[in-house]
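What follows are several structures.
Every number in this text was worked out from the coordinates using simple rules, so none of it is lab data. Note that the structure is a prediction, hence the values are computed from the model and not measured. Cβ atoms are built from the backbone, for glycine too; each structure is taken alone.
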Structure 1
Amino acid sequence: MHKVKAVVTALCLTLPLAAYSAVRVPQSEIDLGRIYRDEPQKIVFTLLNVSDDTLYVLDIEPSCDCTTAQIVPDPIPPGGEGQVLTFFDPMGYEGRGRIEEYVRLTTSDLTDPEIMLVYWAEVAVGPEPEPRALKFGKICRGESDTMSVLLKPGAEESLKVLDAYSDTACVIVEWAGTNREGQRDFKVIATNNEACGRVATFVTFVTSDTLRPNIRIPVTVSLIGRIVADPDMIAFGPTLPGAYVSQSVRVYSREKLPFDITRVLSTVSHLEPEIERLTADSFNLRLRVKEEAPAGRVSGEIRLETDCPDEPPVVIQVTGYIRGDK
């Protein structure tokens, strides 16, 4: 009896321990359901390193050019958690039914090095605005400008637009009818009543579409007053410390009214603004690079406040490069 027990014990000692995977994936398959072609998708898979060793991802192989993936963090420490950030561009996959794509990972896990991450989606054509963004230029006080927006219904021909509005009073939306292709036509009107400077807002269309009930279009407009800058942006190439930037700006009254600049504010600490009066209703702005300015790229803005009541500050955007050699 003791002899048999000894043999069994010896066999247990010589047999290798059962191998186990160093990686656990709580969810390796994700169904995105029905999505629209113009909405790139971010898909997150979680990797758990349950071993005592650092886990390295040696290779990432997406199934198509429409998919990219990255590991965060890489490598994954012992007992740590990582994420496979996967990005899917569905444009061009509309009308193909339910599609399947994957990301294949090769890891440093000797037991089970390959991991398959799979996702599914049905890509459709939803309501799409044209253009995707509205960029108005400068609008002077008392004036307005109009741009058109087409709302394409997509696959749902019965799309209803329930409401259309903007987030600010200086931008309004008006219905302009439906054309022969079934596209909804709108007019977006920007009006300058207050000369409040640069405005960034949204126009929102509320629709009957279940996946995309709200369509938001970014709108930018510069509402300028009686005092303007020409140009309103300075972009300069490599310039030595102590030297003047080659480009200057003329600040003047559109109505030729006398004014004075009462305050100059700059967010670019390595540039020194200099103001020179030209006439009663105009100034010249030059920028000088400070002697102690370090080499490198600079960017920011110059704001000029005036003594004109109800006038917004005149803002000049600045970008350029300071040289380090003499």
Structure 2
Amino acid sequence: MIYYYLNNDKLKAMFATASGKRVAVKEFFDMDFPSEFLNDPSATNIDLQLTEAMLDMIRKNEIKAKSAKFVLENSKIPFREMILPYAKPSILYPIISSELFTDKKLADNHTVDYVEIDRNIDDPEEVAAALNAPAEGEEDVSDGEEKKKKAKKARLMVTYIDNLVIENLRKCCREVGMKLTAVDISQNALSKLVSFMEDDLPQYFVLVDYRITTITSYLFADYKHVFSLTKPIYSMPNENYANEMAFFINDFSSIVSEAIQFFRSKYTDYKFDDVYITGDLDKFQSVENDLYGFMGLNVKMLPLPDSVTGMEQLDFNSFAPLIGTMLK
């Protein structure tokens, strides 16, 4: 099994094994791949671009694999919360689909999936209604408490992907002699990684995933994904030009600071002071000190856990979604 990561700028691949609470990385590969593969899956010959990139990587590195799993990162792929009653997947999927799409044809053109984050949570509107509604004939506190119990629901994180993207991935894998076994998204993969790393992280924090042209800021509470925001970034750190470095520091700081302000205003129960940076951080290192001072926050690079072997901290952060997708 080979694990691939794909966004608008990069194609990465990794061979690794996960056993219990340990991950052993054997090999990993990284290549530039600016492409509209995820943005415009209906474009003519869009699959040929990825097939050629995969073949190039396979030939240069003598990769031999029969099956592949992809992790996708793109601002068009959502990862949003839904609060729904407990039910079997066969019942939940139509409900989720009807919430996401008003048009049946649009719904049929996408694959929907979800993960359960929490159980037995309170639906605020239903709890309020249950406690404020008197029982028939007279107000009965016990009746209200019973209704409150029935208001317990599950918190789900829901996503959907254009079926054309999945079909294109299947086709590309077939062309290079592999079988596509699964598709994950970066938000879910990083959420699993955070859960895996809870001994190394504080209870509440913000994770910032920098991927050259995008920044995704995540709020985590009790090591669970609460909310995330993705914004484009147009400047890049360049050690040879002071002006470009200054532009990048300003852009990066503004995007992250806006996300943090939003998290603090919307989720007042979660008190956090720590910000961890992950992603493609090789050029990012040159601005670390200036950036952290400019932001005025306790900012640090996501640490490399002792339970992950076979790579250094920079590579671990670059391949973080691929590490995360291996974890159950």
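Computing Rg/Rh (Cα atoms, Kirkwood Rh) for each of 1, 2, which one ends up highest? Don't skip to the end; give the middle numbers.
Working: 1: 1.20; 2: 1.01.
Once Rg/Rh (Cα atoms, Kirkwood Rh) is tallied for 1, 2, the winner is 1.
Quick one: helix-only ellipticity at 222 nm (-39500 (n - 2.57) for each DSSP H run of 4 or more, over all residues; to 500) came out at -11000 when computed from one of 1, 2, so which one is it? List each step's numbers first, then the result.
Details: 1: -1500; 2: -11000.
Going label by label, the one that fits is 2.
Output the label of whichever structure in 1, 2 has the greatest value of distance in nm of label points 7 Å out along Cα→Cβ at positions 220 and 284. All intermediate terms of the calculation are to be shown ahead of the outcome.
Working: 1: 3.0; 2: 1.4.
Structure 1 gives the largest value of distance in nm of label points 7 Å out along Cα→Cβ at positions 220 and 284 among 1, 2.
Taking relative contact order in percent (Cα under 8 Å, 6 or more apart) as the measure, the highest value among 1, 2 is held by 2.
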